[in-house]
1. I have 16.5, 51 for Rg and Dmax of the Cα atoms in Å, calculated from one of the structures 1, 2. Which structure is it?
2. Quick one: distance in nm of label points 7 Å out along Cα→Cβ at positions 42 and 106 came out at 2.1 when computed from one of 1, 2, so which one is it?
3. When relative contact order in percent (Cα under 8 Å, 6 or more apart) is computed for each of 1, 2, which one produces 19?
Structure 1
Amino acid sequence: MISDRDLAALQLAAYCYPSASGAVTPFPWDWGIVLKTRPAGYKIVGGYVVVILPGTQDAAQWADDFEAFPRPTDHPVFGAVHAGFWEGIEAFCGELLSELRAHALPVIVEGHSLGAAEAPLVTAELKSHGIEIARLVCWAPPRPGMQQLADYLASVPKALYRTVGSAAPGHDLVTDVPVTIPIVAPYCQVGPLTDLTVVPALNDPWGIFKYHHCALYAGAAPP
């Protein structure tokens, strides 16, 4: 099995941040399309197909993280899920399914930020079409749906990571949204959160979201 540290390095690389010179090297997807407004796809690594879902990189995508209402759905397995997170998942998985069946390799699904909310939904959608998921890894996951989704994914091996530290606010706040409202909107994670201790930059321009950087997760991920 690929280590979570190696998965975190893949997740970080998929963002394609500019180098010190300002140059941007495209991420070498083995297959990729646009999910919402961001590239997503997979890499074949160590005998696994690793589906990688990058996260938010601009204000419009951050808005998806905080949109509150679940998409009405009569899906018999997932139940109610978050509207912004679910958008585009069916189309993405529809394209992905033929690729995964052609490779016939074990599948890992990972995501960061918005991608970490989408990763359980992608996993559930693929599972409902007969694709066995070897592992689900979420870096800074928002809450993607309700208990019915968590129950459906209970048998999938998984790790959900949250960064924590001594500086205020003390942890990655993205893992606290959407807010859980009992009965009305009982959002939940699909598994327990594992804390990664980090030290964010003192004057980080992200302010209260300074724990959210993918690089912090990559630096603290277990080997």
Structure 2
Amino acid sequence: MTSLLFLAFLCYNKFEGDTLKNIYYTFNNVKKDNSNEISNGYYEEKKSKFYSYIFNIENESDANQIILNIKKQNKDARHVVYIYSCVENNQIKIRFSDDGEPQGTATRAIYDIISKENITNICIVIVRYFGGILLGAGPLSRAYLNSYRDASNKCKIEKLLIYVNKTIYTDYTKISEIKNILSTYESNNLVIIDEIVYNTDIQVKLKIEQDYENQVLESINNLIIKK
């Protein structure tokens, strides 16, 4: 099975996983700013410089925009390689490019790590400025991996929260109590209120972490039907 996956990795620049069955993890934003960049790193080998960047993403569009921006900012770089993984439609989606480096030398080892550790919703970009000396496959692969590790070692891993979208319909007599219930989950990011629409009735549009969906909805239903 491993050899088949390795062959697929060399022949294609994408991997579609099965429906989510395991617990997945992601890196949190240790920089504590408003950007999607989590961390960055650096490694130098025989005058070639390898700059690595790790970003939070929610979908493939986020990753493509990040890669485009990095390429624009590094027009003189010899190679801009990337690998990203994200959850879309309840499946793991992985894309990667070695950008002209010998196949498997730039992103293969990183792919093995994030797959083994079930890390997703991240985009990793490594920019190489060529130092004039060819490295060979082994040293080249290690250089990319060491650059990634310099960035990833600064990150903290946390469980990936996967949300389902729900809309709750209620009236004005219950909304305050519903908000109180939801607030107990909001502090841990288990519930995110997207919008509250006030009409003849009230619509509360929210995201619920999938492992807590039944618990949250049961609490609200018990309140709504309570006399």
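Bear in mind these aren't lab numbers, they're just calculated from the coordinates by the rules spelled out. Since the structure is predicted, the reported quantities are computational estimates derived from the model, not experimental observations. Cβ atoms are built from the backbone, for glycine too; each structure is taken alone.
1. The correct label is 1.
2. 2
3. Structure of origin is 1.
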